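Once you scroll down, you'll see the structures, which are given as structure tokens.
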Structure P
Amino acid sequence: MCGIFAIHHKDNVNEYKGTALQLAKRIRHRGPDWSGNFIANNTILVHERLAIVGLDTGAQPLTTKDGSLSLCVNGEIYNHIQLREEFPQYPFQTASDCEPIIPLYEKYDVDAPKHLDGMFAWTLYDSKKDRMIAARDPVGITTMYMGRINSNKKTVYFASELKCLVDDCDEIIAFPPGHVYDSATDKITRYFTPNWLDETKIPSTPVDYKLIRETLEKAVRKRLMAEVPYGVLLSGGLDSSLIAAIAARETAKAMDATPGNPSSETELDVVNGKSLTGIDDQGHLHGNVGFSKIHSFAIGLPNAPDLQAARKVAKYIGSIHHEHTFTLQEGLDSLDDVIYHLETYDVTTIRASTPMFLLSRKIKAQGVKMVLSGEGSDEIFGGYLYFAQAPNREEFHKESVTRVKNLHLADNLRANKSTMAWGLEARVPFLDREFLQLCMNIDPSEKMINKERIEKYILRKAFDTKNEEEKAYLPDEILWRQKEQFSDGVGYSWIDGLKEYAEKAISDEQFAIKKPEWGDDQPTTKEAYWYRLKFDALFPQKAAASTVMRWIPKADWGCHEDPSGRFAKIHDQHVEN
């Protein structure tokens, strides 16, 4: 991950360069390793780099030898080796996983992003054609915004975060996932068109447990591509525990397959910078190999449910575990910073982002630059507890598709910005394109929650291998543990404390005031009102309606308005039993 900032058709662009560099500096937290820029005609590209792959030669913007094409990328391209093989005659100049985008553009034009397997947001400028192309990954794992100014509609801005655009732009949108922009037509068009994208088409494919397992393993394996120390976020819930267990297995397998590797008991000293650099196509580790055990990281209030579960998982999979705690006051003290980095006022996102934000700082301080995380599973499998109230398989599937489509405004945004606030990259295997294609086409009746099936039953069943010869992925008490949403799992008193503080911060008289600039998006709780005021103090109103989505369960299913899993009926039933 990195930070990008680009402007196309900007008058007097050379005179504007100083301002552009200052605006890009606002996202230097995303790329603390290096800064670069490129100017041609009336276009400027600025890049703030977080070096993960191609450490010595991957500085951006990447340009062709003649300087006619220039590229800024925020993300990781997992199939870059295969893409390089597709273009044996292209004079690659770096080891960057992003450089193959240039020959892809030369061959496929605006269809270039269709050939990428990864998470990305990028801008490419063709100076010969005076043409700007911009694209975002299929489900918006990587953030990107687009802005315009009323005085010159031809001028278009792109940035990794909203804060780069609010001073100049009159109109700002979250760039839609799975889309590509072409300045030649001045249109944004969809390039990602899987069959499951239409929520009215209800799939009927039976579940294949083995295929689910193998596809997720493959998704994790490809995301171990790195030349820096990495680890896993481990909450102790099903999703993060599965990713951690798979990553630990894949790392161990690769070490065993690597000629001349050190003892499997060798551990990573992240402070001194020994690093695992990834798994190649033959399943070998390569680069400065110095360890085989993966590092796991957890956070919560003291004695939080997640911390207790994470300890059990770490012990079981043999990870080197780092447990961090925070106090309610530390969480409250960080809220302004969280909202500044997250660029949202959504209650669910802020609740869950705060501990993730605090943990990311701790992880980066320990010398780690990349982590695997478990976002996306709940949307794919209908894992939120309110899904138990879905009236039928059709409505269950429609809600699942809607949640996946909106991930870029919710959990993807949280995972990306909470970590990148400290120059830490989060990768999300559950949102792998192949895994999505498989699991979003499973008959939703297989996913539904009922008396016989706990939430995400088919995912749990796919990894329930205790009767097979090899060691089970996870102990039953973790594999079959009921979901706790992250903001609950870090400690119930975290949410309770936020609500109590908001009650004191917002008076009844203040809460009764309906602000006309908020239109129909009036907060319905004091906590939401409090966050909205904080957001408005940082960002203008023009940024709110088109870039922020409030995450709430389905009211027409009879669900509680509060997004906490504790308010789902099935949670109470589970606790009572």
Structure Q
Amino acid sequence: MIIDREYREQREQPSHYNGSECSQDPIHTGNNENNLMPVMVPPLRFHKPKIERNSYLSHEDWFELNGKKMKPGVYWHGKKQQDGESIEVDEWICSPLTIEGISSSPTHDNFGRLLKFQDTNGQWHEWAMPMFLLKGNGDELRGELLNQGVTFNPKRRSDIVNYIMTQQTTRQITAVDRVGWHDNAFVLPNIVIGDADVVFQSESVAESEFQYKGSLSEWQEHIAKYCIDNIPLMVSVCMALAGPLLKFVDRQQGGGIHWVGDSSSGKSTAVEVAASVWGSSEFIRSWSATANGLEGVAATRNETCLILDEIDEAAPLEIGKIAYMLGNGQGKQRAGRIGLARKIQRWRIMTLSTGERTLTSIMNEIGKRPNAGQLVRLLSIPVTFEHGAFSNLHGFESGRALADHLKATRLKHYGHLGPAFIEKLVEDKRDFPALLDLVMQKFSTTTTTNVEKRASSVFSIIGLAGELAIEYGLLPWEHGGAFKATHTAFQRWQAFIGPGQTEDRQILEAISNFIAKHGDSRFSPQYSDIALSNDKTIQNRAGWYKVVNEERVYMFHPVALLEAGAGFERSRIIEALKRAKWLVDSDPGRTTKKTRTSAGVKNLYHIVEKIEL
């Protein structure tokens, strides 16, 4: 069950009235002092409500009171003394607004009120409003209501706060401040899918990115159909669907894919199509943000998909931190206004990225090297198919023509597939971890390292999401098509990073680069006796070297080996050196060797750099 869409459709129907007919006369809206001019309306039927004096009452339709025709809205129905007599007062406060329930978080804080209101165009909306917006004079609340089309009487604007504070309701609602699964329901800013009585509560009415337009059938016909046989498009759509599946397969962390390709290769089209799964083009964000900024964005995308375009716009100093943070699923611990720790922002998402360069190449610009943990959180795959991102043009004359069609159509139809997929997931009672294990077995024959196994897990979740959508009748693709596409993407990732243990290669490359840079400036020949004069010119010594069988054996100080080892721990560096057979000599039971040098006997690591990594 999708709550909100049915409600909106119901509220868009013409209103029905009871009571006596009225002619097309000027309509009064309360006391004359509040009226600027009469309003002409077509013939309507007005009801005659029962009024309790000295109270607020919200009227959704036109009504008749004491022979006057009153427009919809919240009124103060009271009494006042005038010339020694008690007279009735009916003052219009604002356009129709009712309090539907009391909201609070699962930990019984963050209280709010669920408001239902009508905008200037007659459309109805619901908003779970945090109560803290009522602090002070209520300007923050009124500003947001005005922004959403609510109008009010400037002379009685403070009554809006009084009205909300004094209304009673028995409905208790769970309020959440992030999208995703809560109990048995999936909460989006403007949609709740499932049976739980839960609402999304925020300082503004809705997140504009989670919107829908057009229809699912048109999206299937004009977008999904053209994804067939085009790996980046198919994988991107499956990636966008994989976020809600993470809970069902018991994964606390998601994963990321980074499409690498030249400008105009079609990689941006792939993420445009992925964004249409959840909303408008505003769903796509840019890499040109700080880690702190993207932390907030990631929290709003919880259990959906974070799409970041053009990694080349990212700050090199921030990019490694961002990649690790997104995959880790939580932000920084920060202090609050009075020094207490703020609530840490958490998420689990799938991240989809594009760029002309990889994470590694950008970090290398500033002398940094991404570790395997960062690389496996953002799996780089080259977009080098027959026509850039496309293999099948589906009758279009070029890849550009197909891309233009997809980009134009996604502006007309979006935001339907994601919620429809969640609706089916709610109804599906199968053992999803067992289904994922079956998928992962398809990758097991081609994975040899821990990094590859972690990557295959991400591709398996993506493929499973796609196959479920096909089974549910949401993607017009052949069964097995999503598995085939994700497995092809996995193979391309494997080929792109090259064989072997990724961390080992990083360590060995770092040590090789260190030797190339400092081999003569920070190392000197080994001497068994007193050092020669040129030995004293070594600054910031890293060690010594000797020549054995026409090869230099570099003898590293332990501290220098750590400096050269790309930030890895010493035990991990030694493990990589042993596996590559770069560690050529050591004392029994140790990895170092006591070595006579010009500075005395030292425990040093004896390393020979091999040409092939």
Structure R
Amino acid sequence: MSLEVSESVSFISELEEPFGLDSYQTIITTLNNWGIRLYAGVNGGGVIHLLKYLDPLGQDVPETPSFLTIGEYTAGFIPLGYHLGGGGVAASVATTGAATKLISCGLSDAKLHDIPVVYIVPVSNGSTIGFSPLQDTTEYGSNIVNQLRAELPDSVFLLDNPMTLNEQLSLARRQLQRSKPVVLVLDNEGLSISQTAPDFPTVVPEYSEPEEPAPGAFLAEFRKETEGKRVVMFVGEEMARYPGARELTTQLSKTLHAATMWSINGANAIDRENPYGYGYISFGGNDRAMSLYNSLGENDVLLVLGACPDEYTVNFKKISAAATFHFSNIPQAYGLVNNSLQHVVEGRYYQINAPLDASLQTFSDAATEQPFTNIPAEPAPHYLNDLAFDHARAHFADMAALYQRLDRWWPERSIGIDDTCLAYKDRQHVTQRPNNNIRFYSLYRGSAMGGAFGVAIGAKLADPGRQVFLFTGDGCFRLFSGSLGEVSNLGLVVFLLNNETFGIVEQGLRKVLPDVGPAYYHSRLGAVDYCAIARANNWNAVRLAPDLGNLDDILSKIDQGLSRSLLIEVPVDPNQVLGKNPRLKNL
């Protein structure tokens, strides 16, 4: 999901020799050599000796290792946004105990979306075992190392000895190169042991995946399988990591005359003008894309560009094409079992692990030299849904109209983040196709409410010249509002959807529990003056008029540039149902 795979981890070939540095300086110096400059979190007992080597963060992209002091829950998501916004790696830091739990929501989404980020947490000193230390992380307390390893079995590295420090860091580096998050666990007592000899860099062999089929053989199988069949392309979020992805997927769609659908984040690899673009699939998706997916059968070949086999995308439905060809290049990516999609495929299955951009170019070149004999698909219709959009009641903003107005306005090179609110279901349903001026991301696999605020901060810090927009709900807002003050000067733009409910819950339960009274949905929220809260934190704030009458004025001020972050409160009708939620059938 980053801008460019080749820039996703900017490591030097060797670790810097740390002789003469203490262990904490060695850690900071090594991570700096890997390109890690940004750290976010809260200082405290377990990390004070590490963080004393970091500068306070200024407003610009940090050129030296710098620290942003901000609440741990939000801090846990900032490195994810930093990677999505610029392709670099950043770190989140928390002290022992509850703080570690707070940043680990972001850690979960980093795992679920294969995003390389660093988490740094300390543990209680070994000599305190049995003495009930404050925020006890030992086996008698939270047993935190085992908790972390349960979620990231290969990515938790205990830094407990200066003599093995570089070996552990080298192993962590290898995991980052494989698009995995890592946790560096500080054992301060162990790291303070006097070092009698320099800890020279340990040479760690590069990870090598099992040998894959030759591209030529893979192509030959594709040519044979597609003879006389329809080809359908399914674009996942891994494809969006590549520069030029939009051009590559459009070229292949046209070359193969292949009907094309995409996941929520895979949309960032799709050009709006792709004539074979059938829309977003499943959650918040479009009817034409869902009809396409459901029609797959013995006369179809599915070409998967970076898998997204999650519930919000395929909704537990197996791929029923005659043959599935899977391009992937993330080792053991989330959603794969034994590094394969075979478990969700009913027909014949072929897979190749190689850079996706090179693979697509190979296929396009091969088709130019010798056209494939597949049956061409019809170009996609202009309107990708079955029905017209639902309207909002009086005194509420019509969200379909708002998304359409914004879709005609988005500034070039901007980034949008959807929080776990109605926006991450409705926006794509309304707009139907991605906008070439803006890349939208949703960390929907973990669906951590309010986490998108940290993602937006990270994306802005990765490239302050970009406009960053966040769509969040009034329920989500309650999880991050205490951190508004720390980023009032970033120029973020937050659309806060205020419907005084947990909207996803309320809309869903009307269908899942139709005989239960609304009071028992437990979804209502108290009325709050969100603009007043924002202004109290040195933000600018404005309420969007229900008729959108002041929208143009708001957007013109954004166009002129923002010196302070801006919150736009939107009055939302909880009864306006836009995007579909197929997951409700599972409930």
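Laboratory data are not the source of any read-out in this text; all were calculated from the coordinates shown. Note that this is a predicted model, so its numbers are computed, not measured. Cβ atoms are built from the backbone, for glycine too; each structure is taken alone.
Quick notes on this structure:
- Origin of the value 4.7, where distance in nm of label points 7 Å out along Cα→Cβ at positions 346 and 562 was derived from one of P, Q, R: R
- Computed 39, 33, 21 for semi-axes √(5λ) of the Cα gyration tensor in Å - originating structure among P, Q, R: R
- Among P, Q, R, which structure scores highest (criterion: mean count of other Cβ atoms within 10 Å over residues 154-161): P
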